[in-house]
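Please go over the structures that come below.
FYI, it's all coordinate maths here, none of it is from the lab. In this text, all values refer to a predicted model and were calculated from it rather than measured experimentally. Cβ atoms are built from the backbone, for glycine too; each structure is taken alone.
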Structure 1
Amino acid sequence: MQPPRHHQKIATEVEKRIKILRFEDLAANPSKLLPDLLEFAGLPMDEAASNWLDLASHKPKTESEQKAAN
């Protein structure tokens, strides 16, 4: 038995407005999921977002690590 057509239309519309993701997946692989999440929200994955992602997803360098990098 097929659901009524309006149920399918509602389901299609809901998929356009709701994004389901698990926090664990986002925490485990933010560089893979964040661009898709931003696109869904209508936001650009610009340089600022990319820089934030890099800073937020990597352990901060210690002072000695920063000196060694320069």
Structure 2
Amino acid sequence: EYHALTNGIFSQHRGTMLDVAKGVFEFNEDLNKLFGPDLELAELRHLNLIQDIERSLDEFFTNRLTLRLMISH
């Protein structure tokens, strides 16, 4: 029963990485429309918005990895 439950969780969230990557790509495209195609995200790291996004993504991926490791053992 536990094995079936964990497999279900993994299956339901299989596309999460792709969804997040698509969101980041779309965000980058929007920034390019606003600031021009030569924009380097590293140049915007001082902005609170970018820092918040980086922090949120770091937390999300850390939590996701931790949970996946815990579930798989």
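Quick check on the output: 1.75 is Cα Rg over 2.2 N^0.38 Å, derived from one of 1, 2. Which one produced it?
Of the options listed, only 1 reproduces it.
Given that distance in nm of label points 7 Å out along Cα→Cβ at positions 13 and 29, derived from a single structure, equals 2.7, which label among 1, 2 identifies that structure?
It traces back to 2.
A value of -26000 was computed for helix-only ellipticity at 222 nm (-39500 (n - 2.57) for each DSSP H run of 4 or more, over all residues; to 500); which of 1, 2 is the source structure?
Matching structure: 2.
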